[in-house]
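Before anything else, here is the set of structures, which you'll find just below.
Derivation of every value follows stated rules applied to the coordinates shown; laboratory data play no part. Predicted model only: the values in this text are computed from it and were never measured. Cβ atoms are built from the backbone, for glycine too; each structure is taken alone.
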Structure P
Amino acid sequence: MVAAALALACPASAAAEPVWLLTENDAPFNLPDKRGGVTGIISEMVMEMFRRAGIAYRIDLLPWARAYQLAQTDPRACLFATTRTAEREKRFVWIGPLLQNDWAVFAGPRSPAGPQDMASLRGYAIGGYRGDAVAQYLIDRGYKLDIVSDDVLNLRKLQAGHIDFWASGVYHAHYLAEHEHLGPLRQVAVFSTSYLYLACHPQTPFRRVSRLNAALEAMRNDGFMDSVKKRYLDPP
């Protein structure tokens with residue numbers, strides 16, 4: 001677990017118990033930095049949103065399944081970056097969206113050459129990540145998923161030919177392939193477009209949600225959101 005230092009956004013918030021922000025190591029959205037804190041596209045957006053709203057927080061990197069459980073059982077907790085689905089809708093209070101995230105299936109150097117669309121991928125072994133909405137989407141539609149607890153394993157298995165294809169978010173897949181030096185990837189098909197949110201415990205006060213959404217809207221209007229995306233996704 002990587003824990004960032006407690007952030008007190010303003011003196012008025014110091015007396016209140018800080019919000020517990022939970023996320024996973026999921027580059028380029030969230031990842032540990034060299035100072036023992038957390039960075040990444042979504043992490044920077046969320047921390048700036050809390051700073052502008054004047055709300056104290058602490059932030060931890062945890063395994064996704066653990067973070068997801070805590071966000072439903074601890075009234076202090078908020079989870080990111082979370083895909084908003086019908087199954088999850090009533091489990092959280094939603095703040096966002098923070099980012100559009102296309103889901104796709106990718107091929108590696110040893111993947112079968114034939115499949116060119118989702119219909120032709122049925123029957124092939126597709127790598128997925130445990131607890132991930134991307135994998136669950138395909139499982140629910142009858143695709144054959146090979147599930148692991150670390151998505152880097154999917155990329156390595158894809159390169160070695162131990163799975164036929166890999167399902168992931170587009171940003172995550174290309175970032176991981178570049179930084180693990182395990183590319184290039186060939187995108188076979190985009191099968192869904194999702195949006196990533198901050199998902200908070202249902203007992204989160206309405207006033208807090210309103211302040212965070214107002215801060216997020218200001219960040220969109222002044223260009224902060226676009227500048228963060230550009231810095232991570234369009235390096236010089």
Structure Q
Amino acid sequence: MPTAHIQAAKEDVAPVVLFFGDPIRSRNAATRYLHDVKEINTVRCAYGYTGYTDNNKRITIMTHGMGQPSLGIYAYELIKFYDVKVIVRAGTCGGYQPELNLLDLVIASEVITDSNWPKLHGLDNDVILKADEDIVNIAKEAADELGVNHHEGKILTSDVFYDQDPNEWKKYQKQGVLSVEMETFALYQLAQEHHIKAISIVSVSDSFVHHQEMTHEQRSQLTKMVQVGIKILEKYA
């Protein structure tokens with residue numbers, strides 16, 4: 001049954017989903033890592049694909065767009081109308097800690113936010129949401145198997161990309177927050193509310209400490225991150 005934002009038939013969506021913000025990254029991942037691929041969504045260029053991994057595990061790759069409101073729409077519809085049970089968000093983040101280098105993978109075992117998302121969903125604004133321990137461990141094992149340098153810990157989901165205060169990030173650095181992105185809190189809140197499993201694995205694309213950033217071409221690939229995401233989903237497929 002199509003929704004307002006997803007045109008796929010229910011049977012075309014797998015119970016496990018690899019979630020990207022960037023539609024080009026979704027397309028590239030489906031082309032490179034899946035076979036017998038079916039394009040299941042093109043609405044608003046939020047490209048979606050279902051196919052099989054090299055280990056013949058059926059997964060869906062779906063685009064969620066930028067920010068919590070956009071991810072919230074797609075995650076809710078996938079969970080509520082397509083019975084998705086596991087979501088792995090694979091994206092990029094800005095590193096807050098000196099030990100984080102470009103292309104390092106951050107496994108978000110916890111997330112906080114500076115947004116009103118908690119208040120709008122009956123939670124305290126300073127609440128910390130946690131990913132299930134089992135999916136965190138599977139993510140770490142997958143990263144280890146693929147030789148990916150990774151860090152596990154707390155991240156920040158922010159509604160602001162261009163902050164008016166250039167030193168605002170240092171407040172979170174002092175709190176031990178590893179990195180910042182714009183979607184994970186909404187994903188974990190919806191996962192908690194609907195009793196599904198979710199994890200964000202995010203590659204460091206920018207460093208607030210080292211003043212480095214990836215190119216657009218590097219951002220659209222992030223090969224190792226995609227491979228980690230697929231390995232996680234194969235455990236549940």
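Some observations on this one:
- Here the criterion is percent of Cα pairs over 17 Å apart, for residues 156-227 alone, and among P, Q the highest value is seen for P.
- Of structures P, Q, the largest value of distance in nm of label points 7 Å out along Cα→Cβ at positions 116 and 204 belongs to P.
- Structures P, Q, by FRET efficiency 1/(1 + (r/R0)^6) of positions 52 and 84 (r between Cβ atoms, R0 = 25 Å, to 0.05): label with the highest value: Q
- Test item: volume of the Cα convex hull per residue in Å³ calculated as 115, pick one of P, Q: Q
- Comparing distance in nm of label points 7 Å out along Cα→Cβ at positions 28 and 92 across structures P, Q, the highest value is found for P.
- Test item: distance in nm of label points 7 Å out along Cα→Cβ at positions 44 and 164 calculated as 2.8, pick one of P, Q: Q
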